[in-house]
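In what follows, structures are represented as structure tokens.
Any read-out appearing in this document is the output of simple, stated calculations on the displayed coordinates, not a laboratory observation. Keep in mind that this is a model prediction, so the values were computed, not measured. Cβ atoms are built from the backbone, for glycine too; each structure is taken alone.
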Structure I
Amino acid sequence: MYKTKEIATLVGVHPNTVRIYEKWCFISPVPRQANGYRIYSDTHLFQLMVARTLFQCEIVQGDIRKKARSIVYACGKENFAQAEKLTIDYLTNLEREYVHALSTTKIVEKWLKECPTVNTRTYSRKETAQLLDITSEVIRNWERNGLIAVPRLDNGNRAYGERELEQLRVIRSLRNAHYSINAILRLLKQIQQPSPNIVAILNTPTDEEDIVSVTDQLGKSLLEAIAGAKDTLALFHERTTFQ
């Protein structure tokens, strides 16, 4: 049996975090002594270890954070078999996302090696959006964020040629793989370097970037999340072994 401070020390968190986790149902309801002090069991310790292991990596893109929370909630309800199954699914999803993120860099490499398509026809933003199966607002947002500069006709309207279409396809692929706007902008700025390391550029924020989020280091964050999922599975296996 453990007191709040004791179990917090074992897990490496502040005692208030333990209380919050109980409030959020990340752990089972904690019984109290006659004097009102909480008394935690080994089950609570295990639940806290699962939560801390999964939340070490602050992944926010897509449904990844939601999937991690679903594991913790199942564990907090003592549905350990379900929680373990959810962890296996979570790990599979993370590994799939990581492969997808890496494979998308191949699209960038192919784009760099190919000669620009020769075609004098231009398209409006609406036509371009239809060709790429995205909305005009998405393209406008990419332009506002500096991902692409589009030439204009004499009348002031933007003219999207094949060069712009190819660049937009690359941006679309990177966004679909959950790379952040900052990461893509960083890549486009550095892509003219001799033999650019695309993966490294996408995952290494520069000193000039004022705010860095986890999605600006997607590959690194996914690897950390994969390691956390594997560590969580090890916790479940260890618990089963010693039961």
Structure II
Amino acid sequence: MNPEDEDKVVSFYDQFADKQEKTGINSRHLSILDKVMGAGLRPDHHVLEVGCGIGTVSSLLARQVPKGKVLAVDISPESISKAKKIWKSQENLSFEVSDMSDFDKGDQQFDFFVFPDVLEHIPVDQHQALFQKVQKHAHQDSVVFVHIPAPRYLQWMIDHEPEKLQVIDQPLDSGELIKSLNNAGFYLEKMETYSVFFAEKDYQYFVFRSSKPLGKSTPLSKWDILKERIRIRLKYGLIN
């Protein structure tokens, strides 16, 4: 991103901070929390959140890791300034201004990397470098959680309600996103397109894990396999 475009983005999100503060916690924030917890967030985990805004999701995550820490970063100095004031009572939550291009914490590693509806606002040609930064600060059990607007729904917004969009709002190709994270050493464990505000399924989330080699193969018990067979048979009326 050239300096002129970056200044435009920073200015937009500096002004957007006031709107975020008025909105407070909404259904999207709660859904992100729920999905991250489902991906395995634990009380002692260390989390890096990229694109935190004024820290609404950051605060929710920090409450779930009382023995861990959350570091949240954003490109907007105004958003970070507000976040530091709003959530100053949460001792395990810290904020920094960063667009990730200069992010370097040395040997520090994180258990979870959370991208809460931010990648669609970052030019696609910058994604690979961003994920390389993530890889540098990951370990063999790290998780990358990505939440984005569903591409089909975002395209509808572009076509019909562009005035509601942000300064950069691009539909992301799921295949390209998966490929970029594969190149950074992560494999896709789970993906789902689902509804938050609209019946047409307006959001997607992805769970990626470090691509470490399998150390073993653990067969399920015969009883677990049988229970699943019985469940499917009962569900579809296949029990004679």
| message | I have 22.6 for mean count of other Cβ atoms within 10 Å over residues 48-55, calculated from one of the structures I, II. Which structure is it? | response | I
| query | Here Cα extents along the principal axes in Å was calculated and came to 82, 34, 33; which of the structures I, II was it taken from? | reply | I
| field | Rg/Rh (Cα atoms, Kirkwood Rh), for residues 112-223 alone - structure with the largest value, from I, II | value | II
| field | Given 22 for relative contact order in percent (Cα under 8 Å, 6 or more apart), calculated: source structure among I, II | value | I
| note | One of I, II was used to calculate helix-only ellipticity at 222 nm (-39500 (n - 2.57) for each DSSP H run of 4 or more, over all residues; to 500), yielding -12500; that structure is II
| query | Given structures I, II, which gives the highest value for distance in nm of label points 7 Å out along Cα→Cβ at positions 128 and 160? | reply | II
